[in-house]
Structure 1
Amino acid sequence: MNSIKLSSYYRLYAFSDYQSMKSALPYMRRVVVAKRLEEVEEEEARHYVWRIRGKGYKNYLEPISNQNTQRAAIRSLITALQELYKRNGYSAKYVVIERE
């Protein structure tokens, strides 16, 4: 499966279609979000992405030591999806966030 660690507690999975997401859900332990990417709200994303105190949210395309951060949590989530796309080429229409 294609995934990226969002923070010390959460992992993001991306799926190109509903059927592949639905078939993967039984194999995940504690799913906290399973929905279309367009349905994820800013408020919801704040709970799961990595926050860098005093600077904003992590830009997953950059190393953690880099000072380049995102102001919005939803933009941080999108950078995580972009990193996944760079790794394996899967487009993300559906996302699942699992608590580890």
Structure 2
Amino acid sequence: METVSIKLDKRISGQMKKRMAEFNYSTKTEFIRDSIRDKLKLLEEERKKKMAWEALFAARGALKGKGKAKTDEEFRKIKEKAGEEIIKHYEKKFGINIK
């Protein structure tokens, strides 16, 4: 394992001690490691969502060739259906919920 040293201001240190007691952490190291794991997991989920939205935006041309709408209402329905299909595809691919 690698050793990392950090300095915390008293306010953050006090909040950490409160949460350690509240959630039964026995050491500061255990608390900090768990906090870092949680943050890394959250960042990974955010990265996947960002990738899904970018892919969705890139696929905006999916409506091309879907048929010609005669009215604005028909066009809106075609657009909604295509959007839902794209969202389902990327939710399944990345294992996330976009809505």
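Comparing Cα Rg over 2.2 N^0.38 Å across structures 1, 2, which is largest?
For this comparison of Cα Rg over 2.2 N^0.38 Å, the top structure is 2.
Supply the structure label, taken from 1, 2, corresponding to distance in nm of label points 7 Å out along Cα→Cβ at positions 4 and 84 with the calculated value 4.4.
Traced to structure 2.
Given a value of -23500 for helix-only ellipticity at 222 nm (-39500 (n - 2.57) for each DSSP H run of 4 or more, over all residues; to 500), calculated from one of 1, 2, which structure does it belong to?
That value comes from structure 2.
Which structure, out of 1, 2, was relative contact order in percent (Cα under 8 Å, 6 or more apart) calculated from, if the result is 47?
This figure was derived from 1.
The numbers here are math on the coordinates, done by the rules we state, and not lab data. Bear in mind the structure is a predicted one, so any value in this text is a computation, not a measurement. Cβ atoms are built from the backbone, for glycine too; each structure is taken alone.
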